[in-house]
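Listed below are the structures to be examined.
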Structure I
Amino acid sequence: MNFPSKLIEGAVEELAKLPGVGRKTALRLALHLLKEESEETFQLAEALVKMRAEIKHCQQCHNISDTDICSICANPLRDRSLLCVVSDIRDVIAIENTAQYKGLYHVLGGVISPIEGIGPSDLHIESLLERLPKSEVKEIVLAISPTMEGDTTGFYLTRKLRDANVRITTIARGVPVGGELEYTDEITLGRSIVERTNYGKV
C-alpha cells in the first residue's frame, strides 16, 4: 500500500495494530481523523493518553477502575455473599450487561494455558485465596469461558478452594463450548448466570 505521506503511513501502522483493524480500515480511520476538526482529533488523543496514564486496577477484584477500589466493590448494595470469578475484564462487562448478577467479582487476568506459558502463578489466584477468609463469601461462581483452558482453570480452582468452606458453582452450559463470554448474547449469558449449577465433586 503506497501512501502520499509518511505521517499518514505512520498513523496507519499504529492504528492497524488494534485488534480487528486491518490496514484498509486503519487508512479509513486516519483519513477520517484528518478531515475532522483538529480539536476532535486532539480530544481523542488526550482521552487515550489520559486513560493509559491514569487507569487503575481495583485492589480487591483486579477490575479496571478510576480509583483504588472499583465502583462494584465499593457499592454497599452488592450481594457480598456471592463472588463471580472471571478470566478477563471484558467478562465483567458482559455479565454486568445482563443485569442478572448482583454479587462481587474477582478477575483472574487470564486462564491457565501451558502452550502460552501461562501458569497459576501468572494469574490472580493467590489474591483470591487471601481474600476469602476476610470476606462474607458463601458461594463462588466460576464464570470462565468453557474452553479447554477455561475448564483446566476451573478444575484447578476447585482443587485450591475445596477447604474454603464455600459453595462452588459454575455458569450453566447455555454458553456454547469453545465460545468466549464476551461474544455470547446477553439473554444466553443472563440465563447461564441465573441457572448456574454445582461445578462437581472434588
Structure II
Amino acid sequence: MLQSMGKDIRSFPLLDIDHSYDDASHIPREIFEEASVEQNPKDVLLCNSLNVEQRSTYDEIMAAVCSKQGGLFFVDGPGGTGKTFLYRELLAKLRSQDKLAMATATSRVAAAIMPGGRMTHSYFKIPLTLQEGGCCSFTKQSGTAKLLQQAALIIWDEASMTKRQNVKALDNSLRDIMGRSNLLFGGKIVVLGGISDRSSLLCGKDPELK
C-alpha cells in the first residue's frame, strides 16, 4: 500500500521489533514486558531517604503486600511532596524481589517519571466512554488479565484527576478476574495517588471508594 503511493516503510521512524520476546515461552507478552522493566539499582536504597510520613506509608503498604490480604491506599499530596519518590521505592523493592508491580498514571507526564510507567487507560484497557457499572475491555483470558492477577502492587497516580467511573471499571474487572466479587479491587493491593481536595471526583457516592 505504501509503495502504491510512492512511499517506503523505512521512511517512517517506527519502533524496532523486540526480538527478545519468544512466543514459544507461553508467557503473556504483558507479563514479559513488565518483568523486563529496567530498574535503577539505587532506587532500592531510597528507603533510607524517606521522611517519617513516607516511611510510615511505605511500611504499611509493604506489610499489606506481604500479608496478601489486599488493601486500598490513597497517597495524598500536591506536586513536589514526594509521592513519586515513594512510588519509586515501592516499585524498586518489589521488582528486586522478582515480583510484578504495575506503575500507571492518568497523564503521560506522570507516567513517564515512574520506572516502567504507563498511562492508565492504555494499561487497563479502559473504554473512553463508560456507563455506570462498566468494566475494562480486556477479557479473563487476555495477557492483561493474567498480569493483573499476578501483580503484587498496582499504582495509579493522579487518580483524583480521572472520573469515578474509570476507577470503578478497574474495580469491577479485578473483582471478576480474581473471582472475589465481595472484595474491593478483587483483593489486590492498589495505591491511588492525587490531591484530596479533588477526591470527590474519585469517590462520588460510592462509600467503598471513600
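FYI, it's all coordinate maths here, none of it is from the lab. Here the structure is a predicted model, which means the values were calculated and not measured. Cβ atoms are built from the backbone, for glycine too; each structure is taken alone.
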When distance in nm of label points 7 Å out along Cα→Cβ at positions 14 and 126 is computed for each of I, II, the largest belongs to = I
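Give the label, chosen from I, II, of the structure having the highest value of Rg/Rh (Cα atoms, Kirkwood Rh), for residues 94-149 alone.
On the way: I: 1.00; II: 1.02.
Checked I, II; max of Rg/Rh (Cα atoms, Kirkwood Rh), for residues 94-149 alone sits with II.
If mean count of other Cβ atoms within 10 Å over residues 158-165 comes out at 13.2 when worked out from the coordinates, which of I, II was used? Spell out each step's value before the answer.
Values: I: 13.2; II: 19.6.
The structure behind it is I.
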In terms of mean count of other Cβ atoms within 10 Å over residues 70-77, which of structures I, II is highest?
-> II
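Compare distance in nm of label points 7 Å out along Cα→Cβ at positions 38 and 62 across structures I, II and report the one with the greatest value. Kindly include the intermediate steps, with their values, before the conclusion.
Values: I: 4.4; II: 2.6.
Sorting by distance in nm of label points 7 Å out along Cα→Cβ at positions 38 and 62 in descending order puts I first.
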So distance in nm of label points 7 Å out along Cα→Cβ at positions 6 and 86, computed for just one structure, reads 5.8; which one of I, II is that?
-> II
Answer label among I, II for the case where helix-only ellipticity at 222 nm (-39500 (n - 2.57) for each DSSP H run of 4 or more, over all residues; to 500), calculated from the coordinates, equals -12000 = I
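Assign the value 15, calculated as relative contact order in percent (Cα under 8 Å, 6 or more apart), to the correct structure from I, II. Present the calculation step by step, with values, prior to reporting the outcome.
On the way: I: 15; II: 22.
Structure of origin is I.
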With percent of Cα pairs over 27 Å apart derived from the coordinates and found to be 33, which of I, II does the value describe?
-> II
